[in-house]
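Please find the structures below.
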Structure P
Amino acid sequence: MISQSIILSKTLNEKILKYPNFIKCLKVRILEWIKQQPTNNWQYKVASNKQNLYPYPSFSAALQTHIRTLFKKPIAQILCALERLSATKTFFYINERARSKGNYEKLLKFWEQVYMDKKIVNIENTQNPKPDGYNMPAGSLLDLEFPFSLYFMNQINSFKRIYEEEIAKLQEDNERIDEETNELYEYVIEDHLKEFKDNILTSIPLLKEKDSPFEWEWASELYFNDFVTIIASKDGETKNKKMLASILKLLIGDKVRKPIFLHAYWWKNGNEVLAQLQLAQMSPMIIKNIEIQGNVAVGGNLEKHLVKELIKLMLQRICGNFEGAGNSHSIDKWQHDVTKILSLVSKVTRAKNLPDLQLLRIVNDLVATKSIPLDSIREIVQLGLSSDEQGVLSEKFVSTVLDKLDKLEQNEKNIIPRRSFIMRCLALIPIESEVRLSFYEKLFSKEPFPLMGAIIERIFLKEDKKYEDIFFL
């Protein structure tokens with residue numbers, strides 16, 4: 001079996017020959033390497049060593065072979081360093097576009113400038129090449145567009161802890177906190193980011209230069225593309241790069257072209273964005289429709305819109321045709337998808353308390369009993385969707401669900417969904433609501449069931465706390 005390293009080496013060798021500029025860059029670094037060697041008396045080394053001389057028909061042939069062998073080491077080390085930074089394909093990408101787009105010439109010069117920095121493309125501690133090449137770490141060998149973006153991304157990410165400590169310090173000042181969101185005011189974050197950006201760029205001189213590509217809007221778009229590619233390649237998972245890019249653009253708009261802001265946003269919201277990506281991948285058309293209709297379709301809140309649309313689709317599915325031989329499998333698949341949605345939405349702060357989500361949880365509990373007919377499930381779903389109130393728990397909805405549960409055989413299995421629904425009602429229906437009074441009336445007019453005592457105690461404690469010791473002194 002041919003190793004991946006050998007295949008990669010063969011591919012690189014074939015492609016490098018098509019780019020004279022790349023070969024020129026290699027020559028510059030190799031000549032510098034030669035000057036640093038303790039001796040360059042190659043003729044003496046060949047002539048004084050029989051093993052170097054005898055296998056060849058002439059001294060000239062032996063000398064040429066010795067020089068080729070000598071040069072192979074720094075060439076392999078440089079190519080290895082570049083590949084570990086995913087920078088070789090970037091050169092090819094930029095070089096191709098530089099032939100037709102003048103602004104890419106500037107980016108090509110920047111690539112060469114970074115390449116000549118021996119602290120970045122460092123071969124000093126690189127081992128001698130092995131017969132089957134070098135081992136490449138996970139996260140390298142990516143198709144990137146911005147020069148050495150993997151290196152710069154890692155450098156910026158090294159400031160994450162400092163950023164989080166500074167934000168935590170700002171949050172100690174109540175005057176900087178928005179009372180409605182309990183978060184720092186946007187202007188506070190923006191002012192801090194300006195100072196934070198200056199500190200980062202001071203630490204990375206190549207990005208602080210007067211005409212840095214980080215300040216070119218079109219080049220920053222390339223960096224954003226690479227940012228998404230690198231994020232999508234982590235942990236060995238297959239993520240939809242195009243969809244991840246779309247979600248980030250919908251969330252922060254043109255700020256995706258501000259690299260420092262992009263990193264800071266990801267440090268705080270990365271897990272939520274990845275949760276949204278997984279949700280969107282369950283129904284890709286949701287994001288496609290937003291892109292077609294424009295951001296106005298989400299009303300400035302992508303998270304809520306995404307979750308609402310996905311829940312609507314799940315409820316439509318359970319109201320669909322699940323009859324026939326495949327009924328059981330279809331319902332199991334539906335429950336699996338619902339469980340996944342509920343788990344992912346719990347990570348999305350702005351969407352985890354949606355009324356729609358409560359309806360999905362209730363329906364999922366009822367479906368899980370496998371005792372309630374699908375027609376009854378559909379009736380409950382339609383009631384929940386048609387509720388005129390802010391929550392799904394209208395008086396008619398609560399009454400209908402309790403009636404359906406009362407009709408089930410009274411056994412331990414069927415007590416679980418009943419108790420679960422009652423606990424949800426107690427948690428979600430406002431204590432001042434008339435719906436709550438109707439719920440109490442319905443609940444206490446029925447025969448008690450096991451574990452009812454704990455529910456009654458909870459009701460009494462809640463009411464007693466609200467109405468100042470009406471039950472307990």
Structure Q
Amino acid sequence: KAGGTPEVWLTAFLLLELGKKITDTLCENPPILITDGGLIKDGINEELDGLRSLLHNDKSWLTELEQKERERTGIKNLKISFSKSFGYFIEISNSNKNSAPADYIRKQTLVNGERFITPELKERENAILTAEDKMKTLEYNIYCSLRDQTAKFTEVIQNIAYEIARLDVLANFAEISVKNKYVRPTLTDGDEFILEEGRHPVIEQIIPAGQFVSNDAHLNTSDAVLMILTGPNMAGKSTFMRQLGLILIMAQMGCYIPAKSATISLCDRIFTRVGAVDDLSTGQSTFMVEMNETANILNNATSKSFIILDEVGRGTSTYDGVSIAWAVSEYIAKEIGAKTVFATHYHELNKLEDKISGVKNYQVAIKETQDRVIFLHKVIPGGADRSYGIEVARLAGLPSQVINKAKDIMTDIEKRSKIQASLLRKGFDTDEYKNKVKSQMSFFEI
């Protein structure tokens with residue numbers, strides 16, 4: 001902040017010196033616990049180096065002592081060993097125990113021999129055992145001293161770390177924007193979300209280049225506040241909605257976006273109700289979780305919010321589900337006014353476009369052939385009247401017998417629904433008619 005003042009240059013110099021000292025002092029792969037030793041490099045402290053030398057040379061010293069004692073006593077199988085219980089000891093077999101010198105002090109009697117110690121061995125043991133503790137303490141003190149020196153520059157280091165992190169983020173924004181051909185969105189204080197040829201930033205990197213189908217989106221709080229999105233399973237409704245949310249987040253955090261162009265107004269919060277899971281820890285069913293999340297949205301969203309709803313109401317019966325989905329849509333459009341995308345298989349919601357200002361119907365396009373359905377993944381105006389669930393079930397590998405039976409049942413249901421609707425318009429008693437066609441219910445006996 002002070003520019004190129006002597007104070008800044010002095011601080012920079014001291015930080016460079018401190019960084020060099022840290023690099024020169026600390027080992028590259030220290031232990032997890034700083035009290036375990038192994039923190040400090042060799043050559044930093046003379047006393048520490050001496051203690052390490054003592055421990056390092058311990059094995060060779062014992063080997064030399066063992067050879068010397070064998071020559072002095074004439075016992076060729078004499079051994080010097082170490083145990084946690086007794087420390088260092090000299091072990092002599094029973095056949096040679098009477099040849100032990102007078103300065104050997106008996107420590108333990110075994111079945112096959114005797115164990116002894118000598119004043120020289122005991123002194124060495126004490127030196128080695130205390131050396132390790134001293135070494136750990138000394139290393140810890142050196143580390144604490146270095147830590148205290150570093151702490152004096154805490155604020156400066158944190159500011160530098162923040163600026164480096166900020167630069168890292170911006171550099172990555174720039175790199176991915178150029179690499180993936182992102183564009184700069186126009187951010188406004190208005191109420192619009194206008195996206196031309198938007199793409200999903202993750203999925204387009206996973207699939208082969210050029211295969212992702214881009215889509216437009218036009219939302220505002222005046223005449224296009226709520227998008228009712230219908231279409232088959234697997235057609236891309238959820239991908240499209242997540243795509244809009246990700247693009248909005250990217251734009252507001254200062255990154256270019258995957259699109260041809262975009263005009264985006266700032267939003268205060270993004271709300272999502274996507275997926276279907278229960279909550280075993282609190283004993284809540286899938287539907288209860290769905291309703292809790294929907295209630296949170298309705299109670300907290302504002303006209304500046306952006307809402308993504310995926311099949312709200314599907315966790316209960318059809319009539320209940322349609323009623324809830326309809327009421328939620330109407331409340332958002334009339335009371336909240338937040339830009340919203342609502343994906344649903346309740347085609348009854350398409351009627352909202354004619355009843356509430358600002359509701360627009362869209363669907364994910366498909367192409368029907370004689371024996372299959374092709375998903376085009378393109379969002380177009382207008383509502384869908386079918387979900388093609390049976391076709392998706394066929395693609396999933398359900399047995400042909402099940403698929404054919406499902407088609408028969410669906411045909412029957414659609415036929416009866418059309419007849420009942422026609423009778424209602426003509427004033428017929430539909431309950432009486434149901435009894436007459438009761439035999440058709442045999443289609444459901446799988």
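Per-structure values
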{"quantity": "Among P, Q, which structure scores highest (criterion: distance in nm of label points 7 Å out along Cα→Cβ at positions 20 and 172)", "calculated": "P"}
{"quantity": "Among P, Q, structure where volume of the Cα convex hull per residue in Å³ as derived comes to 324", "calculated": "Q"}
{"quantity": "Winner on mean count of other Cβ atoms within 10 Å over residues 76-83 once structures P, Q are ranked, highest first", "calculated": "P"}
{"quantity": "Test item: helix-only ellipticity at 222 nm (-39500 (n - 2.57) for each DSSP H run of 4 or more, over all residues; to 500) calculated as -15000, pick one of P, Q", "calculated": "Q"}
{"quantity": "Value 6.3, calculated as distance in nm of label points 7 Å out along Cα→Cβ at positions 28 and 356, assigned to which of P, Q", "calculated": "Q"}
{"quantity": "For 8 (relative contact order in percent (Cα under 8 Å, 6 or more apart), calculated) the corresponding structure among P, Q", "calculated": "P"}
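Taken together, the values in this text are just the output of simple stated rules run on the coordinates, not laboratory data. Here the structure is a predicted model, which means the values were calculated and not measured. Cβ atoms are built from the backbone, for glycine too; each structure is taken alone.
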